[in-house]
Structure 1
Amino acid sequence: MRSTTPEDGWANLKHPELYADLQAAGSLAAALEQTAAELQLDVGEIRPGSWGRLLSAHIGAAPELHRRPLEITSAANTRSFAFSGWSRGARLIDGWTADLRELARSAALWRSGATLTDIQRACPWTRASDLALAHERGPADAVTVMWELVRAQMHEPIDDQPFELGIRAADAAYAEPRLRELFPYTSHWVLCFSRCTGSPHTFDVPCIGYLLPEWRYQVRWPGWEDIDRLVLGEADTAEEAVALVVANLPEGCSAAVAGTRDDL
């Protein structure tokens, strides 16, 4: 059995015997490489992950398909591997399994360009959300589904009371065609808009926040540092707040596209 260092992550395990196969191989990456070879699977380059060489790995990248390598990390208290796959700034699939063979199979499917539905069918322990499936179909569908999620979130009660300011802001923004085609998201209930569907999002579209207990709206640029400097104005109604956002849209602003702000 090979020696390990604290940086490997081995020292954090309560039951290291659960990962004796990884320690024997030298790392999770090495164990996955052996498993993929035994199963004759194309999983591409396998690299140690950032959470300790022994217990994390990156595998199955397909750059030509905009699929990043799967990120795999090991649980500390039980034998289980967390798995997540990202593409163009959006997490498309994740899951948990204790079986290295299942990880290798899922990585081969991911790398091959298999659809999320096909991956879930072949590896039932994986999961893809409605938003992930929408991202796979294209940016317009991702925007549509995200609007549904944001509007539903605004209807969730706070301290058993509906958050009327948020509900009105989301409804008014959705009613405005130029905002409805952007990718919405919330940060501490602040309603934000992005010109791309992946993260990191664009920061050049104003967002709609709230002034309590005045029960008014504050329109400002995204960000949490020196907020006063970011404020564009205040509004009494959601419609007025939306109009202020639209008046400050960047030149050429149009429907959100796939990818992150670095891709624009």
Structure 2
Amino acid sequence: MAKKTQFSSSSSSRSYWIYGKHAIIAAVSNPLRVCRRLVVTQNALTQGDALLAQCLERKIPYEILDPKQFLRFVPESAVHQGLACEVEPLPLLDLRDYLAMSEAQESPAKPEILVLLDQVTDPHNVGAILRSCAAFKVGALIVPKHHSPDENAVIAKTASGALDMVPLITVTNLNQTLDQLKDYGFWCFALDVPATQDITKVKGYDKIALVLGAEGKGIRPSTLKHCDVIVQIPIISAIGSLNVSNAAAIALYEVSRV
């Protein structure tokens, strides 16, 4: 067993606490993720045995706490399953490095899909979109440096492990990024209205960049100008739009079908 340590619930300036089985298993399994320490309740030990073995292998210290002590490490309303882990944010990945690695792959995914978010600020939505990205084998999620939430516990929990599975790339200028992706052969589709095409018609493309905007405002006009086609989800209802994370799941299902 790892050396017993009395942990404080405070974190360093860069680290934060994540909670929940799937988020923590993914973090501990990710060699790029720095995990500082794990706290676990006695009741969670049965479901966490394999996790503790991984902690021993990676030399991540952990402590078994009673439920009252454990609650110091998680938000009051958190669904935590008796597991919490202090982690550091993932290393930043440069878009050029990602594209170079993608180009070097012998058998890249077809279609290769990237998702870009234009000022989607709700961490629950970002986490849910990451989860859909993992489900449909999206290569990376790209967000602008400004008007996007920093990596945090809400994103990690909502993503249910996908934060440590799907590369998250931060860029300075989304419009320049779209132009850069076009240079690499990507077709850039904006999910917005009014559209010229249904998302169901997006077939036969090897490289797809799907742009999603914030609810209400949608994608900014300046960003729309840098997209090749504006597409929409055909909705048979008086409700004119969907939550952005729901729309992302439907759109990714459609464009991932070959």
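Rule-based calculations on the coordinates, nothing more; no lab input. Bear in mind that the values here come from a model prediction, so they are computed numbers and not experimental data. Cβ atoms are built from the backbone, for glycine too; each structure is taken alone.
Each of 1, 2 could give distance in nm of label points 7 Å out along Cα→Cβ at positions 137 and 169, but the derived value 2.8 comes from 1.
So relative contact order in percent (Cα under 8 Å, 6 or more apart), computed for just one structure, reads 12; which one of 1, 2 is that? Comparing all candidates, it corresponds to 1.
Can you tell which of 1, 2 yields 0.95 when FRET efficiency 1/(1 + (r/R0)^6) of positions 73 and 161 (r between Cβ atoms, R0 = 30 Å, to 0.05) is derived from it? The structure behind it is 2.
Comparison across structures 1, 2 (criterion: Rg/Rh (Cα atoms, Kirkwood Rh), for residues 49-104 alone) gives the highest value for 2. From 1, 2, which structure was semi-axes √(5λ) of the Cα gyration tensor in Å = 43, 20, 16 calculated on? Here the read-out was taken from 1.
With percent of Cα pairs over 29 Å apart, for residues 25-176 alone as the yardstick, tell me which of 1, 2 scores highest. Ranking 1, 2 on percent of Cα pairs over 29 Å apart, for residues 25-176 alone, first place is 1.
Structures 1, 2 were shown, and mean count of other Cβ atoms within 10 Å over residues 185-192 at 21.1 was computed from 2.
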